[in-house]
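Following are the structures in question.
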Structure I
Amino acid sequence: MTHYRFGFDIGGTFTDFVLTEDETGRIETHKTLTTPATPADAVMEGWRALLERVQASGGDIATAIHGTTLITNALIERKGARTALLTTKGFRDILEMAKEMRYDIYDLLLVLPEPLAPRHLRLEVRERLNGRGEVVVPLATAELDGLQQTLAQQGVEAVAVCFLHAFQNPVHEQAVRAWLREQLPQVSVSISSEVAPEIREYERMSTTVCNAYVQPLTERYIRGLTQELAAGGFGHQLYLMNSSGGIVDADTAARFPVRLVESGPAAGVLVSVYFGELMGEPNLVSFDMGGTTAKICLIKNGQPTKANTFEIARVHRFKRGSGLPIRVPTIELIEIGAGGGSIARVNELGLLKVGPDSAGAAPGPACYGFGGENPTVTDADALLGYLNPDYFLGGRMKLDRAAAEAAMQRVAKPLNMTPVEAAHGIYQVVNENMISATRVHVAERGGDTRRLRLIAFGGAGPVHAHEIARALKMPGYILPTGAGVASALGFLTAPAAFDFARTFVSRVTPDTLARLDQVYGELEAEGRATLAAAGVPEAAMHFTRYADLRHVGQGHEITVPLPEGKLADVSIDAELKPAFYEVYESIYGHAHRHLDLEIMTCRLTASGPRPNIQLAQVENEPGSVEAALKGHRPAYFAALGGFVETPVYDRYALRAGATFEGPAIVEERDSTAVVGPNATATIDQYLNLVVTLHY
């Protein structure tokens, strides 16, 4: 019996699908407009289309893995549940005091993010633990009965419980959760000792409140999606990708939805790692440009950079500290409002601006013909000749070039430009936004773009990759097969994985290492139970240990991988300190080697085996270039002075070994590649398009 794996990514504009056949490595892709009001409608449209294409039924799907922007959008748009916070008496204003720092010291009218739990729903409970987790004031259970009526009268749907120092001892939080489940069984409950059991009170409380805020919505969403897939014949567990690049079962995702905030972008990074391994390119810049945003991540030595804190719903999109902190492991990437649907306008200074707001799927860019009137990046790409109006989404959707030109007048007239000149201005501005973001992101992490290749995907990524790679002096770029839906393939390359953390503050000494063996043993036991629930055999389980370390006296720490084996047998001077210094110096350039180390948090990643997705390799057929030529059309290349008659190739007719020079356009159903001048493009044995730039 033939088995398939199904991955789907619901984005702000498009929903992407990938279906792989286990035995042959065959890949089928599909892309459709997202249905924001009922996301499952778009999912089932893609489900039916792909099954019909391969002549299979829903029962033939062995694995279904999903990524979503639902949690991110709910937090940004404030469309979550009515949420209350129960906290230690005297500490309910931590959410508003935050770090008592200004993210912009020069802004006299500074706007701070509103807490998701309003002050009248932040309720205090008499209890107290000290910094070691010892009970100082017992939990006043009698006070809880007085809170029941308040919670019920206020229509609370979710409760976050975050007590002082609960990361050291969860006993009071667990008792309150048990009381809530008994007294208010219809209310979702999140406790900080499970959601974010780490030091730093504000971050822990913010993360727990965010989790509670989206928990009822996530539970309903996952339940509805599971029912739709079951009606389509799917009979197995649905998995979702978390922000750190692992997959978790639906029940775990519903308990900890805050861990899904970057699930879609994380899949894009994973597919970059996957193609990098196939092609022997361990150092890359992952560039995913969709309809709403562009996501950029540095990959070094085959591993994406990661962080343990993420910020969501910023008041000012590009100002760190203006959002809500979420203390969860995440693949570290930068996300900017630069997608195909990003709207262009002329600001009050008479300057052309693009994004961050997007036309989304409804009404979408003007050229979609759904009523959009604002000029977008996609409209500009259509006017510049990069997109084929008759072959968008493989011909399933026609682009209205006249509507794009009419919309372009909104910026062309104020700037005294023709529509084409305005379109090229939009193209340049959005490219520069992404170039600047990539340059900073890579430099801050010790990378050098001159030694890195760009791997570009997403519906709009291949259109803009050439200009970005050239501006950053990169040797070239890679456009993977099925680039328009590559993120969905990333889901199918991810192992079942979950991250665990426990705060343990101590100077690093031999005695400390001996005590850490017990801590990591307890974390590993939690990991085994979680993986077993996800169906991972014990023999296939893998555990990786990390520690948040810092110089003694520092205020912040870095995450360092720990050696395998018993930590009690590890030499601090010969093994642990050199590992810390190597990571520290790669980030900051200098480490104070004379200072002792301090550990703050123990971390463990529990993972299962990575799925074996085998792409079919094909033999070289260098003569396919002529056969793949569909014709020519005018396309705009500033380096050549404007519009140039440009050869257009059919991506599916280009075979391995095919080589051609830019400028050229390569069309496939889900995306269009624009290869600029002074470049050589080659199709490799996996049918990826590899471009080398000539300077």
Structure II
Amino acid sequence: MFQGLKPRHWRTSTEPDGIIVLTLDRAGESANSLGREVLDELGLLVERIAIETPKGLVIVSGKPGSFVVGADLREFEGYAKSGQVAAAIDRGHRVFTRLAGLRCPTVCAIHGVSMGGGTELALACRYRVASDDPKTRIGLPEVLIGIHPGWGGLARLPHLVGAPKAFEMMLTGRALNAKAARAIGLVDAVVPEAELLAHAKQLIARPPARPLGQHLIAWVTNWWPVRQVLASMIRKQTAARADPRHYPAPFAMIEVWRRHGGSVPAALEAEARSVAKLAETPTARNLVRVFFLQDALKSSGNKDGHAIRKVHVVGAGVMGGDIAAWCALQGFEVTLQDRELKYIEPALTRADALYAKKLKTPERITPARARLKADVEGAGVADADLVIEAIFENIEAKQALYAALEPRMKPGAILATNTSSIPLATLREKLARPESFVGIHYFNPVALMPLVEIVRHDAVSRETLERTQGFVRGIDKLPIVVAGTPGFLVNRILMPYLLEAIRAHAEGIPGPVIDRAAKSFGMPMGPIELVDTVGLDVAASVGKILAPFLGLELPAGIEARLESGKRGKKDGEGLYRWVDGKPVKPEVPKGYRAPEDLADRLVLPMVNEAVACLADGVAESADLIDAGVIFGTGFAPFRGGPLHYVRETGPEAVQARMRKLAEVHGFRFQPKQGWDRL
């Protein structure tokens, strides 16, 4: 059938039962992505299949543990820069439309990750079967890079699973496991990996009937009158989470479906126009940049070569306990030490809640829980490959602990501190093996924050840094190596923002006004709410250490609040009052107008400190600084990072705004050293 065709990326075979199997195995790549060559070859293969009309067609992946990770984003970035996105979308549409129009039954057999274009390839097939492996995840995450599904996902998914479930997937970008995909009708069967191909053939021999309920939901929710009502509701819900000025893609997606969702051909045409337009926006360009920054962090550590199997954590407070729980979740043997068992028990309770949320079933929860052990006596130190200190921020206490730990540690073991602000050059002064000492700085909450700072100092060995990077990747976090100066990278840049917000609040600017100004810039949470969430005591403690180094002063009124027991969310009151874990924000006086420079006053100190960090070599490059601030603080991802924001806005223009702030509010806003490097 395929005589004369010699595809590089596809393997073809005709089974004895007359079914053709196409295996995607992109040449020279560890994972499949849908580049131009891959799609062109698929187009030629589908044309030949259309002529011959075999008994059926099955599409599988030749990559172990992965189906298709999506479109080739490097190519997409090039198309966006050259204005060729529309042509690329049209190319994919033509291939997938031919595939969807084949007269023979078509089945996509999914094992491992299926994202974006991979899921749209599956949607163009008549049936789908997925493996029950935990690695199998199916999603349409295009909204996370500032666009929406453009190769048929927006057109086809609502007609397959109904609009509500379709938009739940597309608007969040979250992937479904195989069982959840089966529950909504996205896949027709879930089987063990070894049975994928055989079951795909069964679907061809005995086509499954979709449940009447799924048919009805799909038809009703895409009917014109219902579509108008649902679109309005979905738009309102989305606007509560995302600002259309900053993130236009979700709203464009909803509008395409509202106007054209009744017909797959009409929706295909409309989604193509919409994606081509979105690809030209600064938001899409910057979110693609953020994707590549994340990819760079993911590739910065060898997650299989660190030789760390056992972890011992000293300090079972919120940070230490949650670090231990997360490490055990990721497969490490963990011992958790504190002065008495009563200090460890709350950490174990939190770990149980984490495992119940993440692992769901007893057969998966039990092994994770067994890997986490209370260890009051500290017996685990002797066997640990990595010892993490997570006690309170006091130089003398930490050094005394190291003096007790180091002689008990085995050769080759790494000693790490989770300090958030103390210079490592100070902490390592009395160590016998400073080359094996490193900072591993997690962020709170550990389970949610993706970034981990690996803090270097003048005596640490390259081997220790490399092993630590690998370990951080092994616990599914993003590692960034930073200098051991006060505050390291993230806290050094974040603290001026938080202190300025507290100062503005002390001056009488209402907290909700301050929070709105920051969120209007694109921050995920207002700084007043963030201070209360972190704890005013924590902010004050870190602020005291960093303020002299940053040339700042602690705002008035912090000590008085702390003395009255108003530390924030954990006390029920801080800068806000908290009820049931949520802030009760006071009403802003009627007619109150926020100062015009408020957003600049909050954000530009972060930008200024990021420039200073670049000049001081806190991280190796501007891109790494941007990545650290985005993944460590949530800095407006659609702006591409603080240094990228400066480049796009213009360094001279930003400095002029800072000098104006300095004239009004004080010397702390003067541009720091390093602006000439931009």
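No lab work stands behind these numbers, since they all come straight from the coordinates. Every value quoted in this text rests on a predicted model; they were computed, and no experiment measured them. Cβ atoms are built from the backbone, for glycine too; each structure is taken alone.
Among I, II, considering only Cα Rg over 2.2 N^0.38 Å, which has the greatest calculated value? The partial results should precede the final answer.
Working: I: 0.98; II: 1.04.
Top value of Cα Rg over 2.2 N^0.38 Å, among I, II, belongs to structure II.
Kindly point out which one of I, II the value 4.5 was derived from, the read-out being distance in nm of label points 7 Å out along Cα→Cβ at positions 175 and 655. List each step's numbers first, then the result.
Numbers: I: 7.5; II: 4.5.
It traces back to II.
Here helix-only ellipticity at 222 nm (-39500 (n - 2.57) for each DSSP H run of 4 or more, over all residues; to 500) was calculated and came to -15500; which of the structures I, II was it taken from?
Numbers: I: -9500; II: -15500.
Working through the options, I get structure II.
Among the shown structures I, II, from which was the value 2.7 of distance in nm of label points 7 Å out along Cα→Cβ at positions 215 and 535 calculated? If you can, show how the numbers build up before the last one.
Working: I: 2.7; II: 5.9.
Derived from I, not from the others.
12 is what came out when relative contact order in percent (Cα under 8 Å, 6 or more apart) was calculated for one structure; which of I, II is it?
Details: I: 12; II: 9.
So the calculation was done on I.
Tell me which structure, out of I, II, gives 5.9 once distance in nm of label points 7 Å out along Cα→Cβ at positions 543 and 663 is calculated.
I
To which of I, II does the computed value 19.7 (Kirkwood radius over Cα pairs in Å, for residues 111-342 alone) belong?
Checking each candidate, the match is I.
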